[in-house]
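Once you scroll down, you'll see the structures, which are given as structure tokens.
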Structure I
Amino acid sequence: MKKFLTSLIFLLSFTAPAFAHLNPAEHGSFSAGFTHPIFGMDHVLVMFAVGLWAWQIGGKAIVAVPSAFVAAMIVGFALSLLGAPLPFVEPTILASVVALGLLLTFAVKLPSTTGAVLVGAFALFHGHAHGSELGGATALSYALGFALATATLHAGGIALGLTIDKLFGTKNQTAIALSRAVGGMTVFAGLSLFFA
């Protein structure tokens, strides 16, 4: 667990807005799309939290909640490309970090459908932001890149939950406390982004 947290802190130390935009002419549209969520702390925190929260809910949510996020994010991306306005994109993205952190902190158990709708609403804004920052990238390759990166970050959150299960037993108090601690750190990081 200590190794995992060290690796996570190391990864987050590289997430900054300046790194979020690879030049598609130099690196290709897929690479530009793939790195966009990975090098943006707000995206990393939310996408990882979605996976971990899906694990907390359990059952069908482990697949339904992350899948809904990816699907809604692609819809938000398409809306952006079509020029459909979406108000308060950046504030909503920052709010999604805090909201997902709170859901983790309080281990909120919602039905998988409700959880999927909730994260899907936030994902529309993440996708819209990706679309507004497309630049010279080819839309399809760029979308495939950020969709794969998003799914990978979701898988990381689920993997952390499964690792906690394996180390401490299914849903025991230590396991719940650890996932809640990650939620608390997510809330703190989200609030710090508001005032950065």
Structure II
Amino acid sequence: MGEALSGLPDSTDIDRRLAARLAALRRARDWSLDELAARSGVSRSTLSRLERAEISATAAQLGRLGAAHGLTMSRLLAEVEHEPPELLRADRQPRWTDPATGFARRSVSPPQPGLRAELVEGTLPAGATLGYDAPPVAGLEHHLWVLAGELAITVSDAEHALGPGDCLRYRLRGASRFHCPGPGPARYVLAVVLP
């Protein structure tokens, strides 16, 4: 797991708080592990291990769990990250890395009560793929701007190939897939606006 930046929690601390939050969300809805597994498509055993912080959640798992709870992945992570101030210096922006794909996420402008938009910087390694079965909240407005590398995106069965400087704008209503064909990583900024 990553080292903490000065005053920032490390990945282990975030994983522990995320585990507690996932368990609390499930209990608040009075769902059993089996019921959440059926709603999310994440196995019962994986849910149990996630809630006990025995394993780190992947981006795909957070996407499925967020959808089951009606939360974006960013909102779910923001609930366990520290409350951001109005000015967020680069070294204070929360970072998270997907243990399965190496996808690195930096919350440039995290979700905050009273604000409808957020900015996320993503870096997807060459050859890596992220897939989400459904949006956590139907109708999310996305503006994806590629800063470097090549990125192939599928949104509701429409495929798009993007290069440096390209911007794709869409409303997320169905499945989505991000793939970096390489040869280097794809780096992009995603603006997410709640409906």
Structure III
Amino acid sequence: MTELEKYIQTYFGVNTTDLTNISSFFKPITLKKGDYFVKTGRYCDKLGFLQAGIIREFVLLGDKEVTKWISTKGYFVVDLSGFIFQQTARWNMQALTDCELYVIDYNDYKKLDKTIASWPLLEKLFIAKCFAVLEDRVLQHLAMSAEERYQQLFSFNGALFNQVPLQYLASMLGMTPETLSRLRKKSSL
């Protein structure tokens, strides 16, 4: 069973037949370090599931890059509003390492409706899960101190701090690289 199938089974509890049908629409692709999955301003016509590697989601605001999220194994990567509403992407998604993904294009995604009877409910659950993750991120930024956000990310995925440039992590956490360095130093004492 692939990571994608495990994810779908765990979070959506689909039967074996539907699981096989859904996963058959996803095709394996690889990205080399530095390649883009999606670029700002281009149409987002695919949804990916990260099997291996690291992808950074970011936007360029003036001369500043702002990192929204860093995806690792077991996460979906997509500019959701661009994909669902067939609009240009707001986010760049760039491989920070060589990556392996399972990808479904928009046309095949729309075919799931006709192939899987329970797809409308599964799609609703998927989008609700995406929204819940977004709500959690907003709450973290509104209610937690910089130190608490750092500690939470470090507890959740401390390995990222050895795999990703610190300025990307600082941006994702809503702090300067200097603040992140101070917090790392403080926590290692």
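Looking at Rg/Rh (Cα atoms, Kirkwood Rh), for residues 115-162 alone over structures I, II, III, structure III comes out largest.
If you line up I, II, III by distance in nm of label points 7 Å out along Cα→Cβ at positions 123 and 155, the top spot, with the largest value, goes to III.
Work out the source of 23 here, i.e. which of I, II, III gives that when relative contact order in percent (Cα under 8 Å, 6 or more apart) is computed. Attributed to the structure labelled III.
Using the calculated result -7500 for helix-only ellipticity at 222 nm (-39500 (n - 2.57) for each DSSP H run of 4 or more, over all residues; to 500), pick out the matching structure from I, II, III. Source structure: II.
Readers should treat all values here as calculations from the given coordinates under stated rules, not as data from a laboratory. Small disclaimer: the values here were computed from a predicted structure and weren't measured. Cβ atoms are built from the backbone, for glycine too; each structure is taken alone.
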